[in-house]
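Undergrad: These notes open a run of structures that come right after.
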Structure 1
Amino acid sequence: MDQEEYPWKQDSKLNNNIPIAQLMQVLEALKQASHNIQKHHNHFLDSDYSPSIKALFQLQTILSTDSILSQHLNRLKTLIDSLHNSKPSLKSFLTRPLATHSITKLAAAIESELQTWIDHETIITLSRHVSTINNDNENELLLLLTRFSHRVSQGFNRELQQLVLNFKLFSSLESLLFDDKSSHRIREHAGNAISALIRFNKDVFVGKLCMFPTVRALIDIASVRSIEVLCSLIRSIRSPIVDEIESNGEIPKIIALLNSHETKLSVLAMECVLEIGYYGRKEAVEGMLKEGVVEKLVELQRSEVNNGRNSDFANCVTRFSVQLEVGEGLRQREKRDLKSEILMRVRKACVSDAETATVVAEVLWGTSP
């Protein structure tokens, strides 16, 4: 990206003199200062310069004078000085609301410029770290990935999207996720950032997603975070990604995770099964039934009852059946046929007449989860 698009970078001492982590802290503090001015404009004008105003005016001294941010800060200083120096009069009383409104708008513009600066520094540094990953920069890369995921999770922003596209960051994140030489933590965070970008703008980034390698990588990692990301992707992309999961033989691996000794991972595997049941076509649902998903859910539900708990796996067989019944992937006839098969499998999997009667009744009369 051309430097001219970010004139505040041309001679800013902040960029040249401090590490990226400290730069981020400074910029975030300045952004908060501009936010404070918007929120409390009626208070700081009645006294000497507040810490927020002083911090922003200090920033002005180290910026390129022709940058938009510097111009905003200069205008802000002029307005505030004018208010502070004006003598009480009818004219000042009448013009004060207009001046404070202008100050609020300027503070908002300054906050936006600072956020653009933060976004640019985050993405360019993240892009550089991805291409030179090593043991020395892993923690910093994790922090950058976390910061980036949080930023895009705040909602769509056209300038931010353009930065991501210009730096080809989506492909870089996929490369991280697919790299089995990287640590699980790095790959999990890369997957989370990819999922955040899909939610940020599905129309743009789904087309860039390499679905099968992404699904395979997330399932192979087989951690709580990676399966959380997979569930999120299924909710965002729906049937197309479920088709990928089914056609590339990944369903058995997901069903196997129901037997994990880590309860949270087993619970997330169940959530993934429920999402597949909701969005999946007949082939995907039949694939899960063939892998014994009903029998495993009956077993999990039984263990929940036997242990006196009533949370993670309570009514999980019914929840699975209802997902199929209210979901988007099956035709009405398919739903009826598959429900009959579920009932047949329930009867075979139950170990007592009482359990059979209970679970069958739940499946027959279950309500939407």
Structure 2
Amino acid sequence: MKTAIVCDWLVTLGGAEKVLGELFQCFPDADLFAVVDFLEPHQRDFLRHKTAKTTFIQKLPFARKKYRSYLPLMPLAIEQLDLSSYELIISSSHAVAKGVITGPDQLHISYVHSPMRYAWDLQHQYLRETGLDKKPQGLLARYFLHKLRLWDLRSANGVDYFIANSHFIANRIRKTYRRDATVIHPPVDIARFMPGHQKEDFYLTASRLVPYKKIDLIVESFSAMPDKKLVVIGDGPDFAKIKAKTGSNVELLGYQPNEVLIDHMQRAKAFVFAAEEDFGIVPLEAQACGTPVIALGKGGALETVRGIAQEKPTGVFFSEQTVRAVCEAVSVFENNRLQFNIENCVENARQFSPEQFRYKIQELVQKKWDQSQIKKGG
């Protein structure tokens, strides 16, 4: 099978890029396509040092830093990628990658991290957080999001089979596109995490500091609990805003290399996670370090953390993104610490290994390929 792998953009290294790396483990000879590719040479190991074939947005002014500003042009851009010579197309999509144009003799399987949140059910939250809901430009933004929804729905028809990264996203795909999806959880490289057996008296959160991650909520919550220490690892556009909310018991470390993050994960008494994520890899990385999780009980966390009412619990859930709810969850955790142990956390994380991911992806692709050949009489 001559294979193409398509992603949205290659700018930073995150969860979507980890999935992309595992796809290249499964299909090492595949060619790579993206809207833009600004990764540095030393960041390309996971791609087998491949460089993506990109769209015209790559050469537009300020695209390296302002690529998201070109979102209204991305549907047009992704449709200009010529994939006509490929038999198998695998798209890894959280924005527009699934919208590549394919023909009737091509098999297109799309691994969806999420339908575009900001265009669908989170549109109003997106407009509020960017301040566009009260600005004149908000009307233009709403128009573009409306057009984006129409394109997104139309482009779903070009996908032969959907894979969702969680049952939460499978439900979102069903609601948005009226299509079923096979759930294959993304890979967590648990082999590089060793459990820490000496827990210290601090809580940890780590993330890019952007609005939907709700790090500001976690910081506000711990500022209201001055007897409990919180360490925050990560950088991003909200750093200054979050720093202004920190109490004396909250330590902001900014960006830190992986070894520092892992060291803190191993020593923390619990990891705090307040985002409504589609899946959420970092809570599983914390569990691989033997650290329980205090998480929002919505989204992918419900599939990766075992609540206190479950057998072999690995964490505590809170039901709302409020200071009160976070504080209450911390109190529940403190009062039930003996119910959580390192072995259960590590055991739960092992279910999401890269080996499991690769096996399931290869099995599904082979099955769908065989079915497509039978339909063609091949």
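Undergrad: Computing mean count of other Cβ atoms within 10 Å over residues 199-206 for each of 1, 2, which one ends up highest?
TA: Numbers: 1: 15.6; 2: 19.4.
Answer by largest value of mean count of other Cβ atoms within 10 Å over residues 199-206: 2.
Undergrad: Out of 1, 2, which structure matches 24.1 when mean count of other Cβ atoms within 10 Å over residues 215-222 is calculated?
TA: The structure behind it is 2.
Undergrad: To test your reading of the models, identify which of 1, 2 gives 3.4 for distance in nm of label points 7 Å out along Cα→Cβ at positions 111 and 127 when calculated.
TA: It traces back to 2.
Undergrad: Out of 1, 2, choose the structure whose coordinates give Cα extents along the principal axes in Å equal to 65, 50, 40 when calculated.
TA: Working: 1: 89, 50, 37; 2: 65, 50, 40.
Matching structure: 2.
Undergrad: If helix-only ellipticity at 222 nm (-39500 (n - 2.57) for each DSSP H run of 4 or more, over all residues; to 500) is computed to be -11000, which of 1, 2 is the source?
TA: 2
Undergrad: Figure out for me which of the structures 1, 2 the number 4.5 belongs to, where distance in nm of label points 7 Å out along Cα→Cβ at positions 255 and 311 was derived from the coordinates.
TA: 2
Undergrad: With FRET efficiency 1/(1 + (r/R0)^6) of positions 63 and 359 (r between Cβ atoms, R0 = 35 Å, to 0.05) as the yardstick, tell me which of 1, 2 scores highest.
TA: Ranking 1, 2 on FRET efficiency 1/(1 + (r/R0)^6) of positions 63 and 359 (r between Cβ atoms, R0 = 35 Å, to 0.05), first place is 2.
Undergrad: Given 10.3 as the derived value for mean projected area of the Cα convex hull in nm², for residues 39-166 alone, which of the supplied structures 1, 2 does it correspond to?
TA: It must be structure 1, since only it matches.
Quick note: the coordinates plus some simple rules give every number you see, no bench work behind them. Quick caveat: nothing in here was measured; it's all calculated off a predicted structure. Cβ atoms are built from the backbone, for glycine too; each structure is taken alone.
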